[in-house]
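Several structures are given next for inspection.
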Structure I
Amino acid sequence: MTAAGTTARTEIRPRRTGFVHDTVSIARRAIRQLPRDIAFIGPTLFIPLFFLVINVASLSEAAAFVDLGITYEEFQLPVAIVFAVTGVTRAGAMVLDIQNGYFDRLMTTPVSRRALLLGHMVADFVLVIALSVPVMILGFFMGARFDTGPLGVLVFILIGALWGLGYTGIPYAIALKTGNPGAVNSSFIIFFPFAFLTTAYLPAENLSGWLSTVSTYNPVTYVLGGLRSLFIGWDAAELGKALLATLALAAFTQTLSLLALRGRTSPK
């Protein structure tokens, strides 16, 4: 064939589509998979609903001797929300992607490595918002009311969701480091003691001894305080403490997850 009749050959190369596009693509896939996780979502939702009903039924009369400033149903609803959103994550699905080779196939593409993590976290945020709704409905049914109105309800859910999103760095770090589903499933145990070494049942001023000291340094205490303040009115100080505690947790856990992601994706 003569040079004139030849067709110019073009080299086909993968083209980067951008961090935002990659994140949206990963998130869309993760969100589509959420309905398949009913077996996981069911127990996750049962725990906060169960504790909310049991705690109010068994402790509300005793709590009448303590000045809470709000009803005990309102005092316990933030605890239920924190339980509902903490440890809820797609990290288990990421482990499956690692085990079946899908994660490694993604590594052969120019997809942003950070998008692999952030895309799953976007799905986590959608999931924790969805899990908050049944808990809120039960709380309203039991008599909880917000003096801050619908906007207070929205802020209440968003703070809880941000706390849950901040905590996801721990299971993702475990997933990326170990690739072990059992290790990921046990990540909630890390949070479990912190949930009770706080103002879960009584206000801070009614705690004593070492429990009072521990609760002072427990970030969950400040998240609960911020959420409870919304039943009374807009307290910038309490809400600021809740957001600061959430950001501090997120800074620590997301650093762990990013370091684990770097270790997983770096050339061996």
Structure II
Amino acid sequence: MSNPGILIDIRGVDRVYYDTTGRKTEALQNVNLQIRKGELISFIGPSGCGKTTLLRLIAGLDAPQAGQLLLNESPVEKPGFERGYVFQQGALFPWKTVEENIAIGLIARNVYKEKKPLVKQYIDMIGLTGFEKAYPHEISGGMAQRVAIARALINEPKVLLLDEPLGALDAFTRIDLQNTIRKIWKNTRTTIVLVTHDVDEAIYLSDRIVIMTARPGKINEIIEVKLKPERDRNDDEFIILRRRVLEKLHLAGMHIPSRLVDPVELINVLGLGEAI
């Protein structure tokens, strides 16, 4: 039976990899999850537990061996503009300016002429007015991530997929961008799926937190974040929830690995073709 409130339906998904010697690695095992329209949900768990693999499956960059992923009740079979993807490093095209990077999805879809005003709108939304003509090497890492988020959002996707987008930033820049993401989400109500290693980030941003087990990745628990909309990291309820999540993770801290973005993967997820 269909549920109009569900955007993404993940049913019994398994993902297994084999190396060149034939050795088997189970990345995901029997993952079942429904993601609601308009919610901000985060995946958190030990390194290598399959968080990014699950995000890639939703994006259509990979396919499961078993199970099914549905977007609006239709199978996910390949990347599409209805799923915006932001990588850990932003992965901007270095030969294009801020506004050109943001506009590239519109160009690829042949809608740039009629939607050109959106470029300025999103530049204003992410707080980069005045940097339209700057190249990636002329802006900070935090600014580059803002550009990557705007580039994904300008296509007005049904879901925004964030793959540890703030993990490589300093603490002050990370908090600033967390505030930006939450503000954008409040204004657009775009469904957002976030992969993170940061417990505070997950609590601060999310409606629900999906805690995953060590490999093979399974859903251990889903925690509803029942905090006030205006969240305070020093609030007693926030601190209690942080302790609860940490207990579930059985961790005192996590190492954040850096994953280089494959240029072909970037082109596929943006659907660029000749646009670059």
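The figures follow:
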{"quantity": "Value 20.4, calculated as mean count of other Cβ atoms within 10 Å over residues 123-130, assigned to which of I, II", "calculated": "I"}
{"quantity": "Structure from which 4, 15, 20, 21, 16, 12, 8, 3, 0 was derived, P(r) over Cα pairs in 5 Å bins from 0, in percent, for residues 67-114 alone, options I, II", "calculated": "II"}
{"quantity": "Origin of the value 2.9, where mean projected area of the Cα convex hull in nm², for residues 147-186 alone was derived from one of I, II", "calculated": "II"}
{"quantity": "If relative contact order in percent (Cα under 8 Å, 6 or more apart) is computed and equals 27, the structure in I, II", "calculated": "II"}
{"quantity": "Origin of the value 47, 47, 42, where Cα extents along the principal axes in Å was derived from one of I, II", "calculated": "II"}
{"quantity": "Of the structures I, II, the one that -23000 was derived from, the read-out being helix-only ellipticity at 222 nm (-39500 (n - 2.57) for each DSSP H run of 4 or more, over all residues; to 500)", "calculated": "I"}
{"quantity": "Highest-scoring label, criterion being distance in nm of label points 7 Å out along Cα→Cβ at positions 19 and 59, among I, II", "calculated": "I"}
{"quantity": "Comparison of I, II - label where mean count of other Cβ atoms within 10 Å over residues 27-34 is highest", "calculated": "II"}
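Since every read-out is calculated from the coordinates, none of them should be taken as a lab result. The shown structure was predicted, so the numbers you read here are calculated from the model rather than taken from an experiment. Cβ atoms are built from the backbone, for glycine too; each structure is taken alone.
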